[in-house]
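Pasting the structures in now, so scroll down.
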Structure P
Amino acid sequence: MAQLLLFGRLAERAGWRERDQAIPLGATVASLRAELAATEPALKTEIASKAVRAAVNHTLVGEDHALSDGDEIAFMPPFSGG
């Protein structure tokens, strides 16, 4: 299992901020995005946005980054503020 985190409007839309997530063998950030879009209707459009960044174990990663059990995976929309 991995720890999946959503931030900002992603968490608001999904109705959760953190959950355990099964990670299948060979999973990547891109495949997890696709799974979330398919299983979380409230996230379907937003999670697919290239503006939403992914971090694995506190490091920003690309779409082809391989995922493993024990990872902390965070999806973060663009932040703004002053």
Structure Q
Amino acid sequence: MALKKLTLSVEQAVIERARRYSAAQKTSISRLVQQFLARLPGAPGRRYSATVQRLLGVLPAKADVTEYHRHLRHKHRR
């Protein structure tokens, strides 16, 4: 994939925090920004976080929200 340069204006305090974070993560600020932008809704080839990936498929495709709410009311009835 071809990379393009992008110029951003960011507050100095944010830049410093990003530098510390990227150093701790052993990555670059460019990589952090790229990963963030790739996760925006509608991004092609969107990857989900590990937590979301574990949850995908847990709920049946034909799940009925009304039935689930009824179940919760019954379960937590006092």
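Numbers below:
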{"item": "Given -7000 for helix-only ellipticity at 222 nm (-39500 (n - 2.57) for each DSSP H run of 4 or more, over all residues; to 500), calculated: source structure among P, Q", "result": "P"}
{"item": "Which of P, Q leads on mean count of other Cβ atoms within 10 Å over residues 3-10, largest value", "result": "P"}
{"item": "Read-out volume of the Cα convex hull per residue in Å³, computed value 88, structure in P, Q", "result": "P"}
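Every number here is computed from the coordinates shown, using simple stated rules; none is lab data. As the structure is a computational prediction, the values presented were derived from the model and not from experiment. Cβ atoms are built from the backbone, for glycine too; each structure is taken alone.
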